[in-house]
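**Student:** There are structures below to look over.
A short reminder: the numbers here are calculations on the coordinates, not readings from a lab. Please read these numbers as outputs of a predicted model, since none were measured by experiment. Cβ atoms are built from the backbone, for glycine too; each structure is taken alone.
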Structure P
Amino acid sequence: MVGLLNYLAQIGSLLSLSLLLPALVGFGSDDFRTGYMLLIYATFGLFLSLTVLAATRGRERVLGRVSSIYLAITAWLLFPVLAAIPLAGVFGISYVDGLFEAVSALTTTAADGVTNSQDAPAAALFLRVTLQWVGALCTLLTFVLFLGPVRTGGMPRPRTSSGEAVGHTRSGIKRSAWQFTQYFLITTVVCFALLMLTGVEAYDSLILASTAISAGGYVLPGRDLIDVANPATLLVMAIFFLLASTSVFWQGLILKMRWADLQRHRESYFLIGSAAVLSLVIYGAIQQSGGGAAQVSWFERISEAIFNATSLVSTSGLQTRPGIFALLPPLLVITVLIIGGGCYSSAGGVKLYRLGGMIFHAQTELSRLVYPHGIHRTRFGSEIYSVGLMKSIWTMFTAAMMTILIGSNALALSGMDFHASLMATVAAFANAGPAYSVDWVGFGTAGWPAYFEMQAAQKLILSVVMLFGHLEVVALVVALNPFYWFNNR
């Protein structure tokens, strides 16, 4: 319990510090009310977090399998509830709407539920983007340090020095957390610099860099991305979308030039290949359309196709202009979003690794029907095949499908069109908020409300789906399992 409180206080300190930069934006834009409000929230949060840190200082902090899962669950349930307070204050909205914004930002879903958000203070918009960036960093740390080592949902074993499933050492977790934080900061700065070199203004570059590196979907409201981004900008963002959706351990292998290990890593190569194929599909769809995207030069069409493809694969859901995804078959968009990106990344979805495992398992079982006594492969990619591993993967996939089924039906019962309910649920589960859009059917269509037009109950349903999708379903199912608590009283 002491260890859990200590780690929660550390995360609380990070979130409190993240309010300071938006406060500076408020002061810089002469919005002193918003600036002082954020400064007060940051001071109070830091005071509370530092008090808990001081009270638990020097205590042994060892995390086992169960405590690792419950630390991740507690943090992701607690901090959106707290972050909703400053968001509701700076946007001038209700607490429920603030909670939706907090969950949307921290899970990198980027579903904009604020009415006329283009009229909101610059500090408020920047706070939402900052929380998106912090949420992406916390996502990586959650899976690398806590859920990955216990192999939640059949995840591959992380290649890290922070320890194995049981008994994480304080020094190991602290060292790994700092290494990944440094890497995240450096890649963000590099992305920001490259976007500046393409001619984008500094403020827009900072927002786009945060969005690209976190596989999120926030841009300045009231403008389409194509209005502030040229073809070079789109290609830079596409590169960082791929970076955000591939495993950080694969990226580490590249930096260390460990070529033998790189050959055994399959997931990232399939993800890049999928983005390339999808780019060709989107390019063909743009060519066939008669809209504005088809009237630009071939290089601009290629850059738009690559950007939108990587946006889908990385579960960002951001489009260069309204209606691009509507050129594709809805089933294709839904399938890509559900599959998602790679493990140990900021991307959402079931993940390509698990899809590969399920395909391998299906092939093996079909082969056993024909050759029951034959010798079958014992590996898929770099992972050793085992019945326990496949049970975990299939359990996670089943739980994911049940979450989408229950969420879409709950939204439909609340008054939304069923197709809209399905698209909104998939977008929330995959943390790809902008993928749900009235562009699928046209503005004003009954049953297809924009996020800011949704009822409070509908926003709460989507918030729950976002958290289930972000924590890969299984972790929350374990935490909420009453049989575990009944049998361990």
Structure Q
Amino acid sequence: MSVADVPMQRDAKSFFGHPRGLMTLFLTEMWERFSFYGMRALLTLYLVAPPDGVSPPGGGLGISSGDATAIYGTYLALVYVAPLAGGWIADRMWGPRRAVLVGGIIIAAGHFLMALPEQQVSFWIGLLFIAAGTGLLKPCVSCLVGGLYDDGNESRRDAGFSIFYMGINLGAFIAPLICGFLADNVNWHVGFAAAGVGMAFGVVQYLAGGKTLGEVGRAVPNPAPPEVRRRVFSLSAVLLVIVVALVASFSLVRGGFSINDVVDVLTIIILILPVVYFRRIFSSGKLTDVERSRMRAFLVLFLASAVFWMIFDQAGSTLNIFAQESTDRNIGGWEMPAAWLQSVDPILVIIFAPIFAALWTKMGDKAPSTSLKFAFGLVGIGLSFLVMVVPGLAADGGDSSSIWWLIGVYLIQCWSELLLSPTGLSATTRLAPAGMASQLLALWFLSNAVGDTIGGQLAKGLDSIGLAPYFGILGSAAVLCGLVLILFSPKVRRMMAGVK
């Protein structure tokens, strides 16, 4: 039984013409994204800041740019791998409603651990807490949004997800401004603490607005019997032992422990996970012919999504460092904090999300198919990196570039994001086999993990090949993938078996 099948108490009031429960989920995700993007805007800059830095913002960890980018990419990948476990817990043990609540509490605790000064151990543990909590909250809150709509009204559902996505970007817009200001004017750890306060607000309003959701997400869609739970917990323990053993082996070969050992091991595991997961789904014998066809289409969308996020999520790493080191941020004698540029994409999404939502609603059945939206998104994200070749050439020559280059790139990426990301969330809820709604959303977020970890590893080559070739190679690859998807779009649409 999917979340969409759970009865919901309809409220006479509405939120922008949508079920009132969308407001509760909108605000929950807004504050969760505030915490995530506030911390993300500071993370890479804190990692590369010298340990003996002046206050404010004080010293960082003094990690090289290449290693910091790889750590950042792997951390983001963990954030999106964790929903595999979180989705299973929601579908088989707790139900989505409870998973969102517990996840929010764990996320807040993680941010406060990162805020402890002069404590590197608590910093890394805090990152793990945030990843684990996000694994519970992220797929389940999207699943609850899907449960607010009748299956037959797909255009309205897409519009609802676009409004929901606007909430994500409202939090993402405010967070770098507040957290970045506090980090620059007080210290790094106060900036991290502000992110934790935001998540705490999200938990409180989620509890207060629970009645607007009716019964959506309360039930456990596919309860796991005790023997299944024991088997899963045993396998999880074995996996943890394997990870520790691999890290120890890498450290032994390299002559000492390094955070890079953890990064490389996690990269290998993250790349293996989707192969194992898709094989398990297709070989389960539980799929109907229609569900099997839809899962093939979902696999195509998964691969396209991975290519997209490989580039898009470098806004917080490669482009963030570019803003810090190679961008002229002086405005009338005042230098804008580099972290503030992380607010550009969210404010653009806030502006354009309602336009895209209205467009899809007005076009109805004439709107581009899901696969075409994905293809256009890939072409767009590739073009954004091709544009960066010009300022990249300047940076390779030791010169700074105008801030407008990054703003223009974020505009292209915003349009591409609105084509692919909310469309992917909506399509996943419709393509999901019976009883696997949360798990398939978790698998959808795994595409982010694959893209992020590949992007993080590729960014290690920045120092050796230069910025301009790096931007050119990745941008060209994404455009090519988009063009191929356009060519095969009719076939993908047929595989979706009635899902537009």
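**Student:** When you work out mean count of other Cβ atoms within 10 Å over residues 193-200 for each of the structures P, Q, which one comes out largest?
**Tutor:** Of structures P, Q, the maximum of mean count of other Cβ atoms within 10 Å over residues 193-200 occurs in Q.
**Student:** Work out mean count of other Cβ atoms within 10 Å over residues 73-80 for each of structures P, Q, then name the structure with the largest result.
**Tutor:** Structure Q comes out on top.
**Student:** When helix-only ellipticity at 222 nm (-39500 (n - 2.57) for each DSSP H run of 4 or more, over all residues; to 500) is computed for each of P, Q, which one produces -25500?
**Tutor:** Source structure: Q.
**Student:** Tell me which of P, Q gives 2.3 when you compute distance in nm of label points 7 Å out along Cα→Cβ at positions 209 and 305.
**Tutor:** Label of the originating structure: Q.
**Student:** Figure out for me which of the structures P, Q the number 4.5 belongs to, where distance in nm of label points 7 Å out along Cα→Cβ at positions 57 and 369 was derived from the coordinates.
**Tutor:** Q
**Student:** Ranked by distance in nm of label points 7 Å out along Cα→Cβ at positions 217 and 465, which of P, Q sits at the highest value?
**Tutor:** Q
**Student:** Work out which structure the value 2.7 belongs to, where distance in nm of label points 7 Å out along Cα→Cβ at positions 353 and 425 was derived from one of P, Q.
**Tutor:** P
**Student:** So if we calculate FRET efficiency 1/(1 + (r/R0)^6) of positions 81 and 417 (r between Cβ atoms, R0 = 30 Å, to 0.05) for every structure here (P, Q), which label has the highest result?
**Tutor:** Top value of FRET efficiency 1/(1 + (r/R0)^6) of positions 81 and 417 (r between Cβ atoms, R0 = 30 Å, to 0.05) goes to structure Q.
**Student:** Of the structures labelled P, Q, which one yields 26 when relative contact order in percent (Cα under 8 Å, 6 or more apart) is computed from its coordinates?
**Tutor:** Derived from Q, not from the others.
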